[in-house]
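So, here come the structures, one by one.
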Structure I
Amino acid sequence: MKRAQKALARKQKGSNNRQKARRQVAKVHAQITDARKDFLHKLTTRLVRENQTIVVEDLAIKNMVKNHKLALAISDASWGELIRQLAYKCEWYGRELIKIDRWFPSSKRCGNCGHTVDKLPLNIREWECTTCGTNHDRDVNAANNILAAGLAVSVCGATVRPQESKSPQAGARKQKPN
């Protein structure tokens, strides 16, 4: 990409060689786009074939892109396209796609005891629960909480916010359908 754009910049405007260089840049852009689409299709197909239920967070991607520090990374990862493909492939293969509310405190809730931290800035990647003393990686803990919340919705049709346990030793309990 860089080499093709540099070659284009060095060509004289209006020349035939510049037209060739423009076509080369367009070809490189198309190859990158095709590689990304291919990766997303293979990833979503594999996820849907290997899992009966897929749980994702219902994020407001349009609003997240407005943050200019995160916009490039979010757009580059194409989260919206990933969710769109998961949705239609889940329907196609007869799988269940559960979207968890974007306001569910997945990063701030302790996966061990259920305690929720009041404030947890984005720059803190690891944190320790004040109630049970468990050390959490922010992303892993959020993924586990999203999965647990999604499975709770799947099994019982319950709300997404499980009750915070009173004692730190209280383990997870199986919910019974109403």
Structure II
Amino acid sequence: MASRADRLRHLLNWVNLSTPLGLGVAAAGGARVRRGPSRCYLADHYRWSFPVAGAFTVGDVVISRHDLDALRALRPGLLDHELAHSRQWAACLGLPFLPLYLASMGWSWLRTGDRAARSVFERRAGLERGGYVDVPTRPVGPVLAQGLRSLRAAVTGRRGLDAGATVGGGGQPRRGG
């Protein structure tokens, strides 16, 4: 039987439209949807390759390209991890979860080079339960400097001193065979 907290989360995720969105994503991806524990929906055999994850949650819908029963047997904490994300969808009032989660992933990548290790959402859902590992932080300055160099090169069209040079040919195309 679902707890009072499960019922409240379930209601909030229907009202904020994240569960209908999750059911739509699962249907569009050809997933098999069924009822799961704690008033969630389990949608497995999802056919799209995005997002890259063993499983992901939209509202109260846990979606995976894999068979969720087999995946849960391999990773027993996975459903608890995904249900934590379901609570996060409810706490963020639905769609605001998406940009907040993306910003959190960006921060994590900036700090560690890994999209999950410093994401507040993944840490609060339990990194290990979700199949993630903790990664030490790195200095932000060099990462930002490299990013700015790459951005400047993309904007100005300059990739470096050797941009466009032909290696070993003196810049001239070869003739004949």
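Please treat every number below as a calculation from the coordinates, not as lab data. Everything numeric here is computed off the predicted structure, so don't read it as measured data. Cβ atoms are built from the backbone, for glycine too; each structure is taken alone.
If distance in nm of label points 7 Å out along Cα→Cβ at positions 8 and 24 computes to 2.8, which of I, II did it come from? Numbers along the way, then the final one.
On the way: I: 1.2; II: 2.8.
Here the read-out was taken from II.
So mean count of other Cβ atoms within 10 Å over residues 16-23, computed for just one structure, reads 20.4; which one of I, II is that? Display every interim value, and only then the final one.
Numbers: I: 13.1; II: 20.4.
Going through each structure in turn, the value belongs to II.
Determine which structure produced the value 39, 33, 17 for Cα extents along the principal axes in Å, for residues 56-127 alone, calculated from the coordinates; the candidates are I, II. Intermediate values should be presented prior to the final figure.
Values: I: 39, 33, 17; II: 33, 28, 19.
For Cα extents along the principal axes in Å, for residues 56-127 alone, the value 39, 33, 17 is produced by structure I.
Give the label, chosen from I, II, of the structure having the highest value of distance in nm of label points 7 Å out along Cα→Cβ at positions 72 and 112.
Values: I: 3.9; II: 2.6.
When distance in nm of label points 7 Å out along Cα→Cβ at positions 72 and 112 is computed for each of I, II, structure I gives the biggest number.
Out of I, II, which structure matches -16500 when helix-only ellipticity at 222 nm (-39500 (n - 2.57) for each DSSP H run of 4 or more, over all residues; to 500) is calculated?
Details: I: -16500; II: -14500.
Considering all the candidates, the number was obtained from I.
With mean count of other Cβ atoms within 10 Å over residues 48-55 derived from the coordinates and found to be 15.2, which of I, II does the value describe? Provide the component values of the computation, followed by the final result.
Details: I: 15.2; II: 12.4.
It must be structure I, since only it matches.
Work out the source of 22.5, 76 here, i.e. which of I, II gives that when Rg and Dmax of the Cα atoms in Å is computed.
On the way: I: 22.5, 76; II: 21.9, 79.
Label of the source structure: I.
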